[in-house]
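> Pasting the structures in now, so scroll down.
Bear in mind that the values in this text are calculations on the coordinates, not laboratory data. Since we're looking at a predicted model, the values are computed, not measured. Cβ atoms are built from the backbone, for glycine too; each structure is taken alone.
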Structure P
Amino acid sequence: MGEWDIPRVKIKVGESWGGCERRDLARIAFARKVIGPGADLYVDANGGYRRKQAICMARAMAESDVVWFEEPVSSDDLDGLREVRDQTNPDTAAG
């Protein structure tokens, strides 16, 4: 763990309704670098991605060891949340 023993950190992604994927991935990688390997990294997209896009993003986040993917698609899209959950590794959550 880090200097302050913070067990987890959550950041927001899904900027411009998923239009800035590269920036989101760069921010995720930077967050992992800053918090180090000992803290869990949570990512909240606020429903900003489409289903297939969310699956691709979750797979791309794997190298940053993201453990929690909150609202990858709209929380009203239960089928989409299930699809993301079933095809990716991070825990998938909705608001």
Structure Q
Amino acid sequence: MAIPADPSQYGYLSEYHPFGVNEKITGDYAEDIAAQMLATTLGIEFDTESGWSEREEVFRMSDKIVKTFSITQTAEGDKDGNWTTVIAAAVLLP
């Protein structure tokens, strides 16, 4: 999730569905996606080829994005090949 400093503007919520990726990498990537989408709408210039930590610093220094974070859930599939499902829900309150 990426939340703008100006409360009259909308933030961004992203999701990411990888395979074989751990919780830390998945969370960082989803957070990065949300921050990039918000930064684009706010006119913040950043290098898409730089790493997440570098982009995060640019976003924070702009004073236009107040907070980014992620809540991540992962699951390890069944060893016999049975389907594994993870369900996530986001509740947005004003």
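> Tell me which structure, out of P, Q, gives 4.3 once distance in nm of label points 7 Å out along Cα→Cβ at positions 49 and 81 is calculated. Could you put the intermediate results ahead of the total?
Working: P: 1.6; Q: 4.3.
It must be structure Q, since only it matches.
> To which of P, Q does the computed value -12500 (helix-only ellipticity at 222 nm (-39500 (n - 2.57) for each DSSP H run of 4 or more, over all residues; to 500)) belong? The partial results should precede the final answer.
Details: P: -12500; Q: -10500.
That value comes from structure P.
> Who wins on distance in nm of label points 7 Å out along Cα→Cβ at positions 57 and 73 among P, Q, i.e. which is largest?
Numbers: P: 1.3; Q: 3.5.
Ranking P, Q on distance in nm of label points 7 Å out along Cα→Cβ at positions 57 and 73, first place is Q.
> Using relative contact order in percent (Cα under 8 Å, 6 or more apart), single out the structure from P, Q with the greatest value. Before the final figure, lay out each step's value.
Numbers: P: 27; Q: 33.
Answer by largest value of relative contact order in percent (Cα under 8 Å, 6 or more apart): Q.
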